[in-house]
1. Assuming 4.5 is distance in nm of label points 7 Å out along Cα→Cβ at positions 107 and 227 as calculated from a single structure, say which of I, II, III it is.
2. Distance in nm of label points 7 Å out along Cα→Cβ at positions 147 and 179 was computed and gave 2.4; which structure, I, II, III, did it come from?
3. For which of I, II, III does distance in nm of label points 7 Å out along Cα→Cβ at positions 19 and 307, calculated from the coordinates, equal 1.8?
4. If Kirkwood radius over Cα pairs in Å computes to 20.2, which of I, II, III did it come from?
5. Using the calculated result 4.3 for mean projected area of the Cα convex hull in nm², for residues 259-314 alone, pick out the matching structure from I, II, III.
Structure I
Amino acid sequence: MSRPTALSPPTLRDVARHAGVSLGTASKALNRSGTLRQETRDRVRASATALGFRPNDLAQALHRGQSFTVGLISNDSFGRFTMPIMEGLESVLHEAGIALFMCNATDDPARERKHIDQLLGKRVDGFVFTGRRADRRPAPGLDLGGLPAIHVFSRSDLPGALCLLPDDEGGAALATRHLLSLGRRRIAHVSGPEDFEAVRLRRLGYEAALAAAGRPLDPALVHHGPWTEAWGREALARLFLLPHPPDAIVAGNDQIARGLLDGLRGRGVAVPGEVAVTGFDNWTVMTEAASPPLTSIDMNLRALGEQAGRLLIRMIGGESLSGTIRLPCTLVPRASTIPNP
């Protein structure tokens, strides 16, 4: 029996000849259509595998009106937030037989438009946009052709957009309540730049938890600066200039919290005995290597990606979804607040 040469990829006709069936039967077997015996379908698929036959995905997409592919566009070049989102998204899409194309647009609008244009050329069934911060991002400036789109860990200024975000306010409130439950009475908040929406929301959560516990807010205990360990150390020095330093600190992210821990250790202040510290992000590279290991708020980014996958599948199926959905965060206790968590 003749086989296709290396220079001529196997065709459907080759598969049909190899399996001893008609061209139409081979097509039905590979496309899971028609009424065929299972033995025939299995024989055709075995022949396709033996010959290395790959269907023309684009032709099949045109035939059925769906390519079973989705495009993911991110401006998070570091991948700290995008990777867990992508893992959750891909796990759900894979179960539905949908493949994921990932593109990095950095902060270049022209590059993002080019990626979108290329993905449209591949006839993807939908788009997911994500980034390194959850603030609003401008519309891509290119028509998506009416395809469903979801923003994850990202906001859109387009009306009717669907956005999935972590509950930053609830996460900070959770950290503050945790410290209150441990008997801490003077709780500070050291966070990032105020032009970040997440920073403003986390401060609201901190203040709301204090108010709910009947604790007054002391503005001298609230400080904003860069997202760095150096800022954590600097903020700690400022807090210890106060007549009454804090006995606990809610940090806006894990890097700031690591700086706070460094500053406390340098002053010989026991953690958590004298001062307890919480972080935010639960970045295990930072939290588990901290001294002591850092209690932190987990934004559950993988779960965010999984939810995005489920919703996108519904949208591809024809449902119209819009609005902003915030998923709850969780607290991961470690030795920076509880000696033996």
Structure II
Amino acid sequence: MTPRILLLQEDQASGGVRAISNTLCQALRQRDWSIRELALNQCGWQQCLTAARQCDVLLASHNFRPAYLAWALGLLLDKPVLVWVHGPLQEVLAQAHASALKRLWLRWLYRRVPYFVFVSRSSRDSFLRFLHRPLAAHQRSFVIANAVPQTEAVNTAQLELAAVDPQLAYIGRLSAEKQPGMLLDVLRLLPPRFRLTLVGDGPLRDALNESGADMLASGRLNLAGNRPHGPGLYTPWHMTVLSSQYEGCPMSMLESFAAGVPCVGVPIPSLQEVVGNDAPYLLARDCSAQALADAVLTVWAMPRRQLDADMARVLLRHQVPDFVQHWQTVLQQAAGRC
């Protein structure tokens, strides 16, 4: 018998964590696993307790609130707990200006969680830097990179990018850690025929609307708001761009590649980990707007055949069958069934 899994989520909001959680749940169910999802903003303590009694493994979809509850339920019911760590903890806490008290609490908690899964080596390394010491002997950690289902390539896949007017896109939350304001600087450095669409919403939307007013008026910039997530989300554009201060294992880059759309980003550790040696030109030489604009121009002039081949090699390391097989092994181990 396969173990019964309870996946505790913060909420049902869209985003990379939600997308990869859906991928895991769907893949496990296709293999006849029992996995139940609970959004903490939609259920009470009694419902969580009842669901936890009926599972074999508690899986926290994030290392903050879901991890707190999973640990408490695991302690109460003597159930194994597994925490899924997406972002680089040290950088996330610095961006949030987390208090010394919260940092002490997190170190105390994380030293008691038995199992961790990290989406990248860079997220694991950041986590260990935050702890100031290796995991204890009774703890186990695993790195399972995010995966993305393969989709049909965009209808411009066989065209040379330089032969059409450039349509760029950013798809994600308009928040400080994503640095969407840098993308407006990038657009100003690019030739006038380049256009940029920001897809998503967040606290910086009004500021972006104000700072990009001239480009909005001229049609170079478009604030598109949220759009339904799905295989066709990336297809209206020729290239996506990322300017994040940090990422865990960027789903937007993987989803862009899967749709046949090149993605250009800044050289933060997680993006370097994704592209590896297969397509280093997709990352800027540094984290400045000028360097990112130069990388966009470089990729725009490259042969389409090479871009497709290099993106395909990257995606070979992020296949759903491999992803779910690794997860099955870890969940079986946590349940004591292997």
Structure III
Amino acid sequence: MKAIVIRAFGGPEVLRLEEVPTPEPGPGEVLIRVHAVSVNRTLDLNVRAGKYAVLPKLPHVLGTDPSGVIAAIGPEVTSRKVGDRVATTSVVRMPTPTTPMVALGVHVWGGYAEYVKVPAAITYIVPDNVDFPTATVVARHAATAFSLLRDEAKLKAGEWVLIMGAAGGLGSAGIQVAKLLGAKIVVAAGSAERAAAALKLGGDAGVDYRHQDLAAEVQKITGGVGVNVVFENIGDPDLFRQAVLSMARGGRLVTAGSHGGGIVPLDVSRLYLFNLTIIGSFGRNNPADVEASLRAAAEGRYKVVIDRVLPLGEAAEAHRIVAERAGIGKVILTPTKLS
């Protein structure tokens, strides 16, 4: 099969289209012919650059969220059959007190390839009227947003929530989950165009944090009170500080991303004087949330923002586009088209 292989960490140029053996599914596994896989800042660009916390063994194939059609099934698989349209979630194995998490495309070979093998347990049936790029984005982000906002931050109806990076994959999922939970939503993004795109997904007010004072604008929007919850997935030093200044007394900030650098300042005095809570979590993919989100997409109740779909052979260009923030929404690779 063809796959995008990295044999050294570095810039987009290390992404090479190569011929590699097609994997064979083992017990409990399925082989997927990949139709779509998204490009993610942290789990693709940072891994490729050698900047991720835990680096994979080289050579490596990226791609944490492939979707496609099952081409073969391994022994002991009864829940899936050849021909099923499926999306995947990224966590192959959850962490335990003695073993680390294993993530698709990070710790094991992923979906930047014509075929990928995954445990059948992390696959989800894609409704017939949902295309694969949409399915990939829904399965990648929707359940994570539910986990972070509903389960970790305990967002309640009527509360104010600030969604950072609101035009991105996780941010746009956060908007729609917050809306379902009955919250009032401030969307914040890195340009007026991105903020406008996020508002269309259900935001009540928008801020362009590259050209406006985020904390000041949030205070205006909330009548000087601040937001009850911040949904943070950037880890940029200045933006993180501004997000904390946007919080109301007793506010909760949940963070699951660090593509902005990850090392941020923290005013401990404000932390205890305002009784703030900061929660770090990678989110959990509750199967019921993934299935419900795919159904919502099929019914038109859940929207994704896709900037463009590129052939697999243009993976390096896709990484450059994401790095330069040249579009709005997710960039998708389709291995059914190689170039």
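Bear in mind that the values in this text are calculations on the coordinates, not laboratory data. The shown structure was predicted, so the numbers you read here are calculated from the model rather than taken from an experiment. Cβ atoms are built from the backbone, for glycine too; each structure is taken alone.
1. Working: I: 1.2; II: 4.5; III: 3.1.
Matching structure: II.
2. Numbers: I: 4.5; II: 3.2; III: 2.4.
Traced to structure III.
3. Working: I: 4.3; II: 1.8; III: 3.4.
Working through the options, I get structure II.
4. Details: I: 23.0; II: 21.0; III: 20.2.
Going through each structure in turn, the value belongs to III.
5. Details: I: 4.3; II: 3.5; III: 7.8.
Only one of I, II, III returns 4.3 for mean projected area of the Cα convex hull in nm², for residues 259-314 alone, namely I.
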